[in-house]
Structure P
Amino acid sequence: MNQPSLLALDFDGVLCNGLREYFQTAMQAYKEIWPVKEDLDEYTESFYRLRPVVEHGWEMPLIIRALVLGKSEQEILDDWMAIVETLLEQENIMPSLITQELDRTRDRQINDELSIWLSLQEFYPGVIKKMQHIQERGLPVYIISTKEGRFIGKLLEIAEISLPDGHIIGKEIKQSKTQTLLDLVNSKGIAPKEIWFVEDRLETLQSILKEKKLQGIGLFLARWGYNLDKSKEDAQKDPSINLLSLEQFQAPFKEWPSKDVGFSQTSD
């Protein structure tokens, strides 16, 4: 049977659905950066629909800012990166400042209202059971995320999932997911084709495909995550990216789609 020698997973949008937490944290951080008294809850549903445009967490309060300033959802979907650049310049703010405010907000919630913070996010059905099964089989699992690693660790701890030191690689590493996968190839001494990576952002997978040293890596787009219909359609057409359903994720590896996936001969 076929399976990878190492499984790499994004966190948000693959293992954890944190949309409610995202909005609450982004809204609280927004109010610290742009003090307002009015209720921002009216932007909740728009924020949920627009979450797929976000690459880095610090962009989330900017989605709210764009909506407050009158940008339509379609404008944001069509030209998000240009809007981000304009907002950063127009508001005279650095991504690092937004990041600090988001992290302070999360730390405050964890320290003061842990039960509420936990209730705002949940693991997708079946993913914890799959993680447990993988660990029982002794297959190395790495989390590669743009979320702060300590927040990921806290959520996994509550779910009774314990990963070895160094297996949660968050935004504190300050490098691309492509570079992180290259580091794993080099440090573990394994071929790219022995690694499978599940991610919910198509652009991230497309960036990985540009790295020749990662040729043959198994790439999967999590269709249950934060992505748009167009992203799913584009992934379906790409000969090197596999569109993965939540049901397939929970199934044995031999049942995963294998459009252009490198396989190692090991049991699932």
Structure Q
Amino acid sequence: MSLMKRFVDSIGIREYLSTLELPDKGSNRSYDPVHIIESFWLSIWTGASRYIHADWLRYDTTLHAIFGWDKMPSQSTFSRFFGKFSQWRNTTVFPSLQHWFISQLQVNDITLDIDSTVITRSGNQEGSAKGYNPLKRGRNSHHPLMAFVSQTRMVANAWLRPGNTADSSSCKVFLQETIEDILAETRIGLICADSGFYTEEILSYIEQLKLNYIIVTRMYPNVKSEVYGIEDWIPICNGIDVSQMYSDILLYNHITKLLCRP
């Protein structure tokens, strides 16, 4: 933890956090928001997976001395603090924080992987709803969107959506926030996305930015028919050939599509 303390000191994250629209202190006796966040990090670094686990560190005077604290917040302080994050505050704080974080990595020509997944929830957790759930049918779930920087294996952006949200819902806005705000100073070499992003709106947006992309398409009957009609396949490796086609059947007219045939 002494090493982590020196790391936090060296990157200047405390100073940057103090410039963001974090929830204000409720009173003069309340903890500083930056102190709460740093304490929360320390709890996670030492193995906490629930708010109640944070109380373990309140009695660890050695860690208090390393980080220069007199005391640490309790689990109730953490829950009250994070409970103050509204949708407005989320969209104000986190894109700016992620932009700052990614800029510290100083990586360019990144591959941006975008995906959605289904997370099954027990009970009635906030924002969960019944929707498409291939593993636990009829159970509440969340259907988040996530963007990863492939080279560093780090999360660039993430939105938590209810389980009954359609695959393509909010995808363009999510992509705009990721590219224009979080990765505004980072060169993107390639965008990879699942079939939920295969819409005319999203493809138009990516092509306006003149970015390379590979997006999975669902194999609808008309798509299969077009693929079966292609004859000039180029072998790439054992079992995989590629080709391209121009088709009015697909979402765009006169746009090159890269197809892979196993």
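One of P, Q was used to calculate semi-axes √(5λ) of the Cα gyration tensor in Å, giving 32, 21, 17; which?
P
Given a computed value of -9500 for helix-only ellipticity at 222 nm (-39500 (n - 2.57) for each DSSP H run of 4 or more, over all residues; to 500), which structure among P, Q does it belong to?
Q
Out of P, Q, which one gives 12 for relative contact order in percent (Cα under 8 Å, 6 or more apart) as computed from the coordinates?
Corresponding structure: Q.
For which of P, Q does FRET efficiency 1/(1 + (r/R0)^6) of positions 58 and 194 (r between Cβ atoms, R0 = 35 Å, to 0.05), calculated from the coordinates, equal 0.55?
P
Between structures P, Q, where is FRET efficiency 1/(1 + (r/R0)^6) of positions 2 and 218 (r between Cβ atoms, R0 = 25 Å, to 0.05) highest?
Evaluating FRET efficiency 1/(1 + (r/R0)^6) of positions 2 and 218 (r between Cβ atoms, R0 = 25 Å, to 0.05) on every structure, the highest lands on P.
If mean count of other Cβ atoms within 10 Å over residues 82-89 computes to 15.1, which of P, Q did it come from?
Values: P: 15.1; Q: 11.0.
Only one of P, Q returns 15.1 for mean count of other Cβ atoms within 10 Å over residues 82-89, namely P.
Any read-out appearing in this document is the output of simple, stated calculations on the displayed coordinates, not a laboratory observation. If you're wondering where the values come from, they're calculated on a predicted model, not measured in any experiment. Cβ atoms are built from the backbone, for glycine too; each structure is taken alone.
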